[in-house]
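Alright, structures below, take your time with them.
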Structure I
Amino acid sequence: MGSPPVDVTSWQLVGRLAMAGIIAALIGLERELTGHPAGVRTHALVGIGAALFTIAGAYGFGQTQASDMSRVAAQVVTGIGFLGAGTIIRNQDKVKGLTTAATLWLAAGIGVAAGAGLVLLSIAALVITMLVLVVFRVFDPLLRRAHERRKQHHRAIRWRGPERP
């Protein structure tokens with residue numbers, strides 16, 4: 001990657017932080033309104049933190065040090081994986097929290113994009129994310145019923161025992 005533009009003001013960088021926080025908070029609002037863990041504050045902090053790491057990596061070390069922004073992004077992805085893993089709960093054959101973990105991961109990605117100054121990409125990611133979260137929620141009950149019928153069918157076959165000739 002090339003070096004970041006030098007003519008970015010401190011207020012523009014603060015604006016990038018704010019954009020990351022607001023966009024990530026909107027994703028967290030959807031999670032909170034639907035009763036899932038990791039709501040507005042958590043998502044906003046993840047977005048702001050990711051943007052801050054990106055900005056600090058791009059602008060904080062001066063031009064005398066070589067800066068590879070892909071390394072910053074990779075470390076954000078690794079770090080957020082641990083936070084997301086904390087939202088996943090497995091209970092017998094049910095797993096909860098995967099979507100919330102994914103939205104935290106996405107909030108970090110949006111934070112990196114916002115920190116890099118990719119405004120349109122950050123906003124597009126928000127719009128697509130909200131469409132996925134809201135539109136696919138309609139299909140959740142249908143998918144759950146189909147899955148439950150399939151499980152009941154498999155249980156019935158398993159408990160029936162061996163066929164007699």
Structure II
Amino acid sequence: MTTEFVSLSEKQTITFAKNFAKNLLLPSVISLGGDLGSGKTTFTKGLALGLGIKEIITSPTFTIMNEYEGEKGNLYHFDMYRLGSIEEAYELGFEEYFSEKTMKGLVVCEWASNVYGILPKQIIEIDISKISENERKIVIKIGLGEKWKIFCAYVPLLKIVWLLVL
């Protein structure tokens with residue numbers, strides 16, 4: 001299933017992501033794509049709010065992974081830009097965050113293409129593209145495994161509710 005949403009501001013992006021996270025089935029993995037400055041960290045801030053995380057969310061560009069504790073679940077925010085291969089991800093012990101047997105909370109992975117082989121089969125792919133200085137197009141692709149049937153029915157409703165909030 002694929003759906004898209006156009007955000008007109010940073011505040012709308014955060015609100016959309018917050019509502020999206022509130023209805024996620026955990027544990028889950030999100031592959032978060034987009035050019036530099038497209039709003040990936042902004043979107044992740046909204047996801048964190050939806051999980052009840054109070055901490056300030058920062059990009060893990062230099063630390064590779066930031067971990068946050070939330071009321072609904074933990075957030076593991078990865079930036080795999082600096083990793084050259086999947087082998088490096090295994091060497092750093094990241095497989096426990098992506099294994100369907102040991103995964104907990106919400107895993108958000110930027111630059112997932114660098115380590116695609118470590119990701120589980122059922123992931124949510126979100127791509128953010130910059131339309132203008134404030135506008136962003138957010139495209140969400142969800143695989144149709146058993147886990148996602150109920151959630152996929154919800155995503156179109158999220159867009160309708162969002163329009164009513166505006």
Structure III
Amino acid sequence: MPPRTTFATRERNKSIMRAMLQAFNSGNAAAVDNLLDANIRSNAVDGLSIDPADDNAPNIDRVKHEIRQRQQSFSDARYEELDCVAEGDRVTLRWRFVGVNDGPLFGRPATNREVTLTGTETCRVLRGKIVEHIDDHENIRVSVLNQLGLISDPEIRARLGFA
């Protein structure tokens with residue numbers, strides 16, 4: 001059974017998730033300092049990043065890098081909220097992403113192809129910050145690679161563990 005929370009707490013927790021979506025939309029990596037716990041646990045803090053330099057960086061810094069990278073790879077990227085539900089200390093956000101790959105990604109030049117994704121993030125929020133994050137990043141990565149025509153690139157597959 002989820003912990004008991006008030007309506008106001010659930011709404012605040014949803015606003016934190018929405019603010020994360022806005023950080024990605026605006027490219028404001030600094031915003032995560034107010035939204036993420038410094039020790040956040042995540043199954044996907046490297047998102048679309050395959051930069052080995054990030055492997056030992058703290059999770060919050062890896063999220064900041066992902067925001068910056070997303071803006072560099074998809075300068076017109078837009079995330080749209082489809083659903084946002086909170087229960088207890090957990091919030092689930094379902095989103096849609098649309099953007100044209102107009103910058104380097106996965107160590108490859110821009111493809112100028114449009115990418116459309118839907119995804120789901122589930123986070124645990126404590127004391128006003130996200131402390132745990134789970135998403136469907138493997139499916140998202142495969143979809144991005146397919147849409148960009150990079151799914152068969154052996155170097156990318158190896159670096160992402162798909163080889």
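A few remarks follow.
- Answer label among I, II, III for the case where Rg/Rh (Cα atoms, Kirkwood Rh), calculated from the coordinates, equals 0.94: II
- Identity of the structure behind 32 (criterion: relative contact order in percent (Cα under 8 Å, 6 or more apart), calculated), options I, II, III: II
- Structure from which 1.19 was derived, Cα Rg over 2.2 N^0.38 Å, for residues 96-135 alone, options I, II, III: I
- If Cα extents along the principal axes in Å, for residues 24-103 alone is computed and equals 39, 30, 20, the structure in I, II, III: III
Quick note: the coordinates plus some simple rules give every number you see, no bench work behind them. All values reported here derive from a predicted model rather than from experimental measurement.
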